[in-house]
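Listed after this line are the structures, all set down as structure tokens.
Please treat every number below as a calculation from the coordinates, not as lab data. Values in this document were obtained by computation on a predicted structure and should not be read as measured data. Cβ atoms are built from the backbone, for glycine too; each structure is taken alone.
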Structure I
Amino acid sequence: MREALSRAARPALLLAVILSAFLSSPLGRPMLIGSYQPNNPGSTGQLTEFAREAGFTPRIASYYTSDFAQPFAAQFAREMAAQGTQVLLQWQPRGTTNAAIASGQEDAVIRAAAQAVATVNATVIISYGQEMNGSWYPWGNAAPNTPADYIAAYRRVWAVFQEMKTYNVTWLWDPNVSYTGSSPLKSWYPGDQYVDWAGLDGYFSSPSVTFDGLFGPSIAELRSFTAKPLVIGESGVTGEAGRQQIQELFAGAALAGAVAIVYFDEAQSGDPMHQDWRLENNPGAMQKFREMIQVYGQRPLVYPG
């Protein structure tokens, strides 16, 4: 995950985008609210505790593969489906390359995943190679990769699932928010035929970060080439400003017509891009998160306590 560096605002264009989203998507429509927990999918303990503290059943539970060949966590997906939660597979092409995937060298891996996903009696959300427009992942915007390589790999994964007749998938394209020096989002876009939801990852890494400043320019950029439903695929807040920023995250996403928010609930450290995003360590932000669930979410409390 990364946060956008400052980019000059485009107020008029952004206002037009937000008004368009408002008119086409009433604020009363509930969003799917989910979270990432570090021990997903191996254990549901952290997810259960998060749900208890936040007072709701997450509608999305995300996890990240450590290798492209890592088997799909079908049992975890079935357990989540039983409580009304969709699994978001952040399928990271580690141990391979976009070019290898695009050329068919990983088709056996993809077929195995498609077979496993088909055993789940629920929809699974799949994101191939998140934040590809950034330079920090081996499949992203750094040599020898090109946007064409990424697009070809994404389409190959999608095509193999179609060949396997595995249709219980919502395909999420999940770039980072644009930042100074990044390449245009459109250059990485696989095309509407291959995408169901368009995501954006962005973090409130300092008290001065606002929803409009973090996500606004990228939402306007997205809307210049696709009308696919918006998802906040990763986000997090930290520190005393977290309470206000949680409110901004929910209100801004709703105003932009987002269908889902996935909160990145992990304690990290090291630099502004990796901080303690864990709401359990930030009582004020957690309380505001609970309040926002009641306003913008739609699942009643299921976990006891």
Structure II
Amino acid sequence: MENPVATTMPVEAAIRIAMGIEYDGSAFHGWQIQDDQRTVQGQLERAIGRVADHPVRVHCAGRTDAGVHALEQVIHFDTRTRRSERSWILGTNVNLPPDVNVLWARPVNPEFHARFCATARHYLYRILARPTRSSLLRDRAVWVHRTLDPDPMRQAGPDLVGEHDFSSFRALGCQARSPVRRVHYVGLEQRGEVLELRIGADGFLHHMVRNIAGVLMAIGYGDRPVSWVRELLRVRDRRHGGVTAPPQGLYFLRADYPERFGLPQREFQGALHSWFDVCPWDTGRTVWNP
């Protein structure tokens, strides 16, 4: 096996490395570094820094909250240390805890930025709807014991698609300059007792996906009419919105980038290679404007 620390070759010019990262967010206090807290960014910077033999600062495609998972988060960092792609992967994984790991690594053009070059982001929210909780899915899906009807949720979904002011769906403390986002698609699939909400957009506001999930769940319970989504988009006021859904059911699926960067990302339109046993995405199930 190649020694991940044996090929160091210092150079004057820094290079930029992109990585794909998978993590179980259950035991993390979110992505961003916080004092005296266990975070994904903190673990990655410590591990990558050991392989690079110098401190690094990591930037990601989309910051996640405590308890939120990622199937393929994208990051980048700058380094003056030369390693092979294999060495970056193996060396970093050796220094990471079991709940976060590197999927791939690739040198990229210095103009690449994991956050600012992303053209779209995709999320999945999983809802376990049954009378009793699940020990196995306790950190993999949000559990609801009330009857949840997916049909009105499907009817409300198309109103979210397009460019809108999502002020009613952002956290009160959201610091984004503009509340306007373009949602490309919203989809809902039933997999046994689990409902899976998928959404893709050019970007997301803080808590936007969880607030959308909370609104659609209220509609599925019958507490609110299908027209509630349109009303919330009209009033543009978070105080009129629903309850923010818990983080346990949320997954950052991936971010999209221009082909010129050559990232070796997984294709989620084929079989979804993930932590849970599901059939492929392309199954002909109901999807709103994919």
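-5500 is what came out when helix-only ellipticity at 222 nm (-39500 (n - 2.57) for each DSSP H run of 4 or more, over all residues; to 500) was calculated for one structure; which of I, II is it? Numbers along the way, then the final one.
On the way: I: -11000; II: -5500.
It was calculated from structure II.
Just checking, which of I, II has the largest value of distance in nm of label points 7 Å out along Cα→Cβ at positions 45 and 101? Intermediate results must be reported in sequence, preceding the final value.
Values: I: 3.2; II: 2.5.
Largest one: structure I.
0.75 is what came out when FRET efficiency 1/(1 + (r/R0)^6) of positions 165 and 253 (r between Cβ atoms, R0 = 30 Å, to 0.05) was calculated for one structure; which of I, II is it?
Numbers: I: 0.35; II: 0.75.
Clearly, the read-out refers to II.
If you work out relative contact order in percent (Cα under 8 Å, 6 or more apart) for I, II, which one comes out largest? Walk me through the numbers before you get to the answer.
On the way: I: 25; II: 21.
Result for relative contact order in percent (Cα under 8 Å, 6 or more apart) over I, II: largest is I.
For structures I, II, which has the highest computed value of volume of the Cα convex hull per residue in Å³?
On the way: I: 120; II: 141.
The maximum falls on structure II.
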